[in-house]
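Structures follow.
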Structure I
Amino acid sequence: MTSRTLARQTSDVYPEYRQGVLLGITSYGIWGLFPLYWPLLKPAGALEILAHRMVWSLVFVLALLWVARRRSGTAWSDLRTILRDRRRLGLLAGAAVLITINWGAYIYGVNTGHVVETALGYFIGPLVSVVVGVVALGERLRGWQWTAVGLGTVAVVVLAIGYGRPPWIALTLAFAFGIYGLLKKLAATGAVESMAVETGLTAVPALIYLGVLEGSGAGTFAGHGVGHALLLAGGGVVTALPLLTFAGSATRIPLTMIGLLQYIAPVIQFLLGVLVIGEHMPVERWIGFALVWSGLVMLSWDGLRRRSLDRRA
């Protein structure tokens, strides 16, 4: 291979890589700023916000599918293929339940003043994913990975002592999203199509709940002004947008880079919780977070080292 050919290939690949990194930063940046958005939807409660998030996410995704159909004509056929496949449909139904639990726990945590705990959930998420891989897929862990998981376990114990209870919000977020990722991996479907199925399955009970809520006078969509209604509807956009930019990022950059970028969101959430919202951080929580961060450093270092060895081999 000549130097000119190599230079041409590098120039072709680098813009794709750079675009993938920017899309990834956009995704995790939006997710990191979520604690600033959901409190704007008060006086709506967590369940009402969750229901609106499901419904308006479906509306937004259907609009994207319509645009995709105009351009390529394959999106709807891909969706029909998924709906005819019972195995994939069952996996996505399970994923829909898990992402509903994840979304609900996150909204509840943010709107009740537990932003730092929600950040903890996404910090320990990679460690939980490792455990899920061992239990569900029979993957074998290397020594550094076992050490990282051990540090994460000790951290949860320390934080439980500090909180006076297990960090349920963090654990719910981490395990729901970890198993959700497993089901999505097994389903192997496109981002937009899978999200259409997931939100389609959850939108019906969400619409029924919202109808009952508005009919009883307890809903906030119709009675708190146009601005409030638009913010509730905007939950669908802010939900779907980072998922789409993430899908674009994942196809352009290696998984190791995705693994490093994913810490952007919980770091932003943690800083918002401590510096902006002013959540109290006693010594036990600092120790617990330090243990989690140490485990994540080990996990990331081990992944990068393994990728370097595989590349040399």
Structure II
Amino acid sequence: MLQTQLNVGELACLVDNIAQTDGDYGTRIPALTLYRRSCATAPMPCIYGLGLGLAVQGGKRVTLNDEIFDYAAGQSLITTVDLPVVSYVTCASSIEPYLGMRLELDARVIAQLATEMEFSTPLQVATTRAMSVVTLDQGLTDALVRLIRLLGEPSLIPVLAPLIQQEIVVRLLNGEHGPNLRRLVAVGSPSQQISRVLTWLKQHYRDDVAMDDLAAKAHMSPSTFRQHFRAVASMSPLQYLKNLRLQDARQLMLNENLDAGSAAVRVGYESASQFSREYSRLFGEPPNRDIKRMRTS
């Protein structure tokens, strides 16, 4: 335990040396992003994809529908499918800023390594939530330290970064996050079938989507599909679809200067008033006011 705490402290120093002012820091390792915040932040709706997030100093909260996931220094959060969440820093100051990192994971690498490993306990078929918080162990923390240290040796990144990332996946599969990751890639499991539907939805959410067609894609009856979908994503398929559309509309208004009506049509809404109501419910303000605030801040 003491060694793990020391390694987390080293992680904090490494992140602090790179992220010296508030912001998000992409790195020469494309899957790795570092974060710094010197005060608590407002709740921000966003999409979390397949990846490992961790706090190395301070604290953060992620809410998934009505579920709350808090994690602090030395704790990690795994997301195994694309999930619409609300994320915000809860513990940070100018003296001790929030420092964090996120490592995107590759489902193909997870599947390949899972087939090559032997596990002491058989995988339970039960569908579980696609998000979990676990305390870092020494081996995983050490691998993360080595990954960030590698940023200081740019010429070695193309060769060594993939190897360390594979080690991180192996350690995740062998640890407490393992069952969730194994369910993601277990052929024919309910979690994998729901994951495939979520991937399809991410690509087609602007289209007219029939819930019964989604159930057919998962090879489930409509009632069984809804049950497993809610178990994985903590929301109904319709709620999930609305979240994807509203998140996309927000980005269109921010990045392409579309007005609310045009953005609503682009993402699949037929009613501008319904779009405005649902947007306000998710983001806390009507579209025009929210975008103005975002640009100002």
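Please treat every number below as a calculation from the coordinates, not as lab data. Here the structure is a predicted model, which is why all the values come from computation and not from measurement. Cβ atoms are built from the backbone, for glycine too; each structure is taken alone.
Annotations
- Source structure (of I, II) for relative contact order in percent (Cα under 8 Å, 6 or more apart), computed value 16: II
- At a computed -28000 (helix-only ellipticity at 222 nm (-39500 (n - 2.57) for each DSSP H run of 4 or more, over all residues; to 500)), which of I, II: I
- Top of I, II by mean projected area of the Cα convex hull in nm², largest first: I
- Source structure (of I, II) for distance in nm of label points 7 Å out along Cα→Cβ at positions 35 and 275, computed value 2.9: II
- When distance in nm of label points 7 Å out along Cα→Cβ at positions 147 and 163 is computed for each of I, II, the largest belongs to: I
- At a computed 24 (percent of Cα pairs over 21 Å apart, for residues 19-106 alone), which of I, II: II
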